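Some structures to go through are shown next.
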Structure 1
Amino acid sequence: MPIVLTRIDNRLVHGQVGVLWVTACGCNLIVVANDEVADDPILQSVMKMTADSSGVGIRFFSLAKTMEVIEKAAPTQKILLVCKTPVDAKTLAEGGVPIDKLNIGNLHVADGKRKNAEPHVYVDDTDIAAIAYIRDKGAEIFIQVAPNDRRYNFDYNG
């Protein structure tokens, strides 16, 4: 499977993802798996500008469509898969999308979320359970905002 990295980021594709992570993981295609963005051409156009500036392709699929088409990716594609939430990533994993490396980038503060020990990551019990599910399937999971930032293991004990 040509997925080189899966990233969780509340902001989906922005400069950090579209430039820094694209370069660091050597991908040539970003796949955004998000039900809302799959139906929003305005959000897509903003993210497409970022991908275009890095010289990579970008696709926008719902979670269901991602599960349906990801196995049809060409061997030459090196995919950076981007999800908005841990639950979205878990849904993909449950649907057979192979997640071997999961980068948690930005999970912003929100009602009911508590700060993890690492920067930029706020989670609740549902997030923790979703990440644990992916970890238990054998994925390497780490928190890292940008490729040159410190890398943390995700080991949340509440």
Structure 2
Amino acid sequence: MLDDYAHLIQVLISLYQSTFDEKWLKLAAKYLEYTLIHFHDESSGLFYYTSDLQAAILIRKFELSDNVIPSSNSVMAHNLFILGMYFERNEWIQHAQAMVHQVAGNFAESGPYFANWARLYLLLANTPFEVAITGENCHEKQRESSATFYPMYYFRAA
């Protein structure tokens, strides 16, 4: 199911942001590419909830509304944006933008059910800063800088 992949990719991104071990970021990109192959609908730009490898499905649906857990499509849009920033893949960033614009009309009347989408909309409107921490003590400096939460920054150790 898409939510399994979406949340796994999200966790792998968080692992990278916590450890700066690039294996997590590379694995996140690998799963993202898998979802683009097996869950993506070319005509809508959204992701089906089920894979094209699953047999005996009469109708493949899209999960768009956020609930207690954010929708799989809103999480995938975030994943596309963040990994697009890290890997400098403009097509992934543009894909995330297109997904948000498809549901943005729902923000005013159904705001609580599109809260995760709205978070991404704000990120797209206010492009986050990337802070590269380099040198011998980059991991120590990263821990120091991570002591304070910066919601509009993505840290990268090099």
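Please treat every number below as a calculation from the coordinates, not as lab data. All values reported here derive from a predicted model rather than from experimental measurement. Cβ atoms are built from the backbone, for glycine too; each structure is taken alone.
If distance in nm of label points 7 Å out along Cα→Cβ at positions 89 and 113 computes to 3.1, which of 1, 2 did it come from?
2
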When FRET efficiency 1/(1 + (r/R0)^6) of positions 81 and 137 (r between Cβ atoms, R0 = 30 Å, to 0.05) is computed for each of 1, 2, the largest belongs to: 1
Structure (1, 2) behind the derived value 19 of relative contact order in percent (Cα under 8 Å, 6 or more apart): 2
Which of 1, 2 yields 23, 17, 15 [semi-axes √(5λ) of the Cα gyration tensor in Å, calculated]: 1
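In terms of mean projected area of the Cα convex hull in nm², for residues 49-128 alone, which of structures 1, 2 is highest? Spell out each step's value before the answer.
Working: 1: 6.7; 2: 6.3.
The maximum falls on structure 1.
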For helix-only ellipticity at 222 nm (-39500 (n - 2.57) for each DSSP H run of 4 or more, over all residues; to 500) computed as -18000, the structure of 1, 2 it came from: 2
